[in-house]
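So, here's a batch of structures to check.
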Structure 1
Amino acid sequence: MERRKLQLTGGSTITVSLPRKWIDESRIGRGNEVSLIPQANGTLVIDPRDEHYTHKKCRKLEVADEVDQQLFRRLIGIYLTGTTELSVVSSTRFTVRQRQTVRDFSASVIGMEIVEEEANRILLYDVTSSGALPFDRAVKRLYKIVRAMYDDAVSILQGSDILADEVIDRDREADKLYWFIDRQFNMTLETLQLAEKVAGGLPHGQFFTHTARALERIGDHACRLAEAAEEMETADSRLLKLAVEAGEIMEDAMASFSAIRAKAAVDIVDRGKAYRNRCQRYLQQYATRTPDEALSLFMALESIIRTAMYSTDIAEATINFASQD
């Protein structure tokens, strides 16, 4: 770091000279424009890139014997870094399973499309526009999907004819949206102009991403609750009441999130603690059931509790974010 003095020029204009080394590395000079981006902490970022700069990041993935989930997770990891052009290559021909995994990856994320395909090389390109889906809209859309998943899981617990597979199928849409949000946040860490465009700044982006992560976890537990509910013959009224209450805590947490209401969020955190204690007392009371009954009950109750606890995480994030102002 180096410090420079402000200079008065023309009687009223304050200027500061920029380091020559930075000027040369940025390939700018006299007559070029730079973007000045004020930060919440009082600092000022100088960005030499054009205001219409498009984020571009190229990666190459060399595939050996990875298949199925191993390869899929590697592809997801690269996607989350903000890669816009991905070349998947192999020293030999791709196997049928490897090629199908790459196609499944393309179908499981937003934006990455296969544009070229050869025997030992597949090229994927991000066809989305940076900032096309702001964080607030993406998180609200994710909440609608997850809330519907949880409500359907509770309906199965209540004896509905809905199948657990229907809930699990929608989890793919929830994952797709969450990965997109996480990816965009990682991109904003490299491009502050994008952070202002899609989130209103890095603190907002972090807040939205934290909430999206909690919602994604709730979606996973909605799937587990649906599966456990199918295995249970009947659910007693106390368990059903606890399941409905967890959904209400989630709804109220998202309401406090949307309005940035710290006081309401504090109340939700307190409700969550009391709720968890009631669930634990319920579990102790029914721990004497047969092993098969107890397993399904435990799985269902665990997912219900996790739903409420991840909802209180959203409330706590709201409290922390509101405190910044």
Structure 2
Amino acid sequence: MKLYNRNRFSRLNWSTSIYIYALLLSIFCLSSIFVRAQILIDPSGDGGMESGPGFPANNWLTATDGGNNWATGSAAVFAGSEGAYVSTDNGGTNDFDNTSARISHFYRDVVVPAGATAITFSFYYKGDFESGSDGLFVYTSSTAITPAGGALPVGANLVYQQAANVNAYTQEVIPLPNALAGTTVRLIFTWQNDGNSLGISPAAIDNISLTYTPCVPVGSAGAISGNTLHCPAVANTSFSILPVANATNYNWSVPAGWTITSGSGTNSILVTTGSAGNNGNVQVVAENGCSSSGPVSVAVTVISAPPQPTNSPASLQGCNQFNANWQAAATASGYFLDVSTVP
């Protein structure tokens, strides 16, 4: 019969349980701060023209120029069964009439939620290019700009302009500004050609995507730690707050005449105090680029050195005792008595 050390076995189970608990807690904490990107245009749905036949079924609009129009179909596909491409026969082929100058568009509006960050626009494309004439152009704009066939969208923001032949589908990834959060953005794909194009293939688009990361609100900031009464021009005076949930930056301000010497952007700073009378507030706001805490502050006062106190005669109380007397000095918070003896 084999004997086991019960205490050793129990300790092993206990330490293993602690390890598992710590691991689960870490996973929970990480998952609470990790935010999954949200999809506004799905490349496997509307962005890939897979939601139904034609642009309207995929929530896109077109602006045509009488020829060389955008169409959906299976003639030029990156993934799935449908794609968007320039065509002369309503999607039967990915081809164009090179005898007439044409400009055509397809576009849609997307509401970007307030507080959105990391807004990312991407698509796969291919097609030939002629400098100064034929090629793909991609724009963003407000809804005030409506594309019209035969003209480029004046006032729209050009985010991509084709500059070379692309024979195989290639992805283009375009970060969009966070300023678009809380607005409706119009995405515009434009094909332009002149009437003198030879032997080139027009643009084809597939797997359009628009994603963003939701704003994670910053937590509440706690009280500032630090002294409120200071002498003039004292270096390395510290102020701090406890770390604030989801904050990536701490915006500090100090009274006029004070200087932050280190720690800007963190939850703890060192300062040099100002001159006497440079009073005010030390304040901090915790932020993360899309959200901020309310400001917290602490009032601080810089005082001048107190005047020298006026001594009064000491009175002897015994062979080894006496009473020392002086007039109180304005602004003094304590006194240091230096006693000298004469042998």
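Bear in mind these aren't lab numbers, they're just calculated from the coordinates by the rules spelled out. Predicted model only: the values in this text are computed from it and were never measured. Cβ atoms are built from the backbone, for glycine too; each structure is taken alone.
A few remarks follow.
- At a computed 52 (percent of Cα pairs over 21 Å apart, for residues 140-307 alone), which of 1, 2: 1
- Answer label among 1, 2 for the case where helix-only ellipticity at 222 nm (-39500 (n - 2.57) for each DSSP H run of 4 or more, over all residues; to 500), calculated from the coordinates, equals -21000: 1
- With mean count of other Cβ atoms within 10 Å over residues 60-67 derived as 17.8, matching label from 1, 2: 2
- Parent structure of the calculated result 4.9, given that distance in nm of label points 7 Å out along Cα→Cβ at positions 108 and 252 is the read-out and 1, 2 the choices: 2
- Here P(r) over Cα pairs in 10 Å bins from 0, in percent was derived from just one of the structures 1, 2, and that gives 5, 17, 16, 12, 12, 12, 10, 6, 4, 3, 2, 1, 0; the source is 2.
- Distance in nm of label points 7 Å out along Cα→Cβ at positions 220 and 260 derived as 3.0 - corresponding label from 1, 2: 1
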